[in-house]
Structure P
Amino acid sequence: MNKIITRIMVLSVLLGLLNACSMGKLTVRASMPMIEGGIVAMNRETDLKLAQAAIPANMGMLEGMLVNDPENHLLQEYAAQAYYGYAYAFVEDHDRGRASKLYYRGFRHGKIALAEYDLNEAQLEGRLDVLQEAVKQLDKDAVPALFWTASNWAKWIDMNRDSVRALAQMSRVVILMRRVLELNKNYFLSGADLFFGVYYGSRSPMMGGNFALSEKHFNRARKNTDNKILLADLLQAQYLDRQRFDRAAFHQRLQQIVDAPADLYPAQAFINTIAKQKATELLKREDEWF
């Protein structure tokens, strides 16, 4: 009799745990429309102080939801995007060490999301030809995971550019981002084109840069976004114009960003406001660079 009672008690505990786990996941999944609505609202935000205060709380909420639903690849992608956006907008310009850590956390979330599409960590870190073949098998559903993993990875490398080990990983990032370009060149404001604009424009031709290719990618990004995303001009000035030592283009491009109307693209007001802020800071350093 005692054995029967013990088994019933154990079974009850296990059922309770399973039920709690299921309820946690159900609650998370029921909350997904609110998360998606919050992302839309944040993209429209023009008050950077408000955004800077709000984003960390949202990141904490995402981390908490992932405790209950760790296999939720959408949440992992949102977390990767959140870490990237916060680090780029508010951290990297004054604290590269902290930005490096935030980008790496975003990278980790991206890797977990990619694992849901059968691209695992061993493949990401293994032979390049094996990674190339594995990435070729991914379809459009994997684009967000590919993009945010690659974006955070690239930024982590940039924050650690004095490390040979970090720099050696860029070829893997390129493989992921090329697949994004192949599958959906318009994803996230033509983000893959912006990446390659920076990739080819930030280095001299002797170091593997290609100014013509860089300009081609920046122009395509502008065309794909109807010239409404100021980030294309910001990155071209910051990387390509500086690498060319073209002060006139640098100044003109950044000044156009500063002078652009605040309502140029209301649905993406946040990223355009960030571009305006960064353009103002870059203009202050013009005499230093030229």
Structure Q
Amino acid sequence: MSSKEHKWFIEQTSPGTAHMFAVKEYLVCKRTPYQQVEIADTTFFGRILVLDGKIQSAESDEYIYHEALVHPAMLMHARPRRVLVIGGGEGATLREILRHPTVEKVVMIDIDEEVVDLCKKYLPHWHRGSFDDPRVELLHLDARRYLEENDIRFDIIISDIPEPVEEGPALRLYTWQFYRLIKERLLDGGILALQGGDFSYAFIDVYNSVYNTIKQVMPGVLSYRAFIPSFNTDWGFAIASKDGELEKFDPAEIDIRAAERKLELSFYDSETHRGMFAIPRDIRKRRDSTTVVIDDDKLLTTY
């Protein structure tokens, strides 16, 4: 098939740029009460999940994203037992958490039950049966309301939700008020990890706003990044501890703890960790000059 005969999915990454995927077949294309969802088979990246026009993960490289999101927090904690996942509808974040034998309980909250059901059916490579693990409690409700109404606390909280774009379902899960609530729901030594969006110099404004907002509440927040081929960019993550001790962490502990927990990871180890947390000077300067703080009464908007 020539390139002219392909169907093309076009992801608009800014008002003047876009990312194109040659599509073999659309499996799902529907609107839930919360967002537009598409699942498609592409010629290069395999199956992809798209929410509100933004690619969330791809079959060929989702392991990079999910290992990067989950394992720094899980391995920087000496013994993570109770974990909260906010979002994570594909089930791959859950999959990676459950690889740690110290884990006794995982609460996963994804407001969009339809998306989770579609992922269970069409993305078995992602979840690999993780939803059926007896340690998992899956809830379909508003994560913020859950944290407000329950005083349960966690060793690790991982936020795997779409970026805070206008009209998206996750807007109020990126404000300083929400991060203050998360801090209150972390046990001593607890760690928050999340994805924060594009980390390239040209498109880093959303990430910088998220980072600066966390910084108002959580001490010692750290940036890290990983290149995700299907995103065609460095992707930004952030990690913060309740007590602000993460900067003292020795990366050599990553391999020691991974061996103790019998983890055989494809992407992440101590050497990868050092590279992920080494942020170029121009990015650091731009990030650290950001003054935007996302507030319940002043939500972040993008194009």
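Before moving on, here are some points about what is shown:
- Comparison of P, Q by distance in nm of label points 7 Å out along Cα→Cβ at positions 208 and 264 - largest value held by: Q
- Value -23000, calculated as helix-only ellipticity at 222 nm (-39500 (n - 2.57) for each DSSP H run of 4 or more, over all residues; to 500), assigned to which of P, Q: P
- Source structure (of P, Q) for distance in nm of label points 7 Å out along Cα→Cβ at positions 72 and 144, computed value 2.5: Q
Read-outs: derived from the displayed coordinates by stated rules, not from any lab. In this text, all values refer to a predicted model and were calculated from it rather than measured experimentally. Cβ atoms are built from the backbone, for glycine too; each structure is taken alone.
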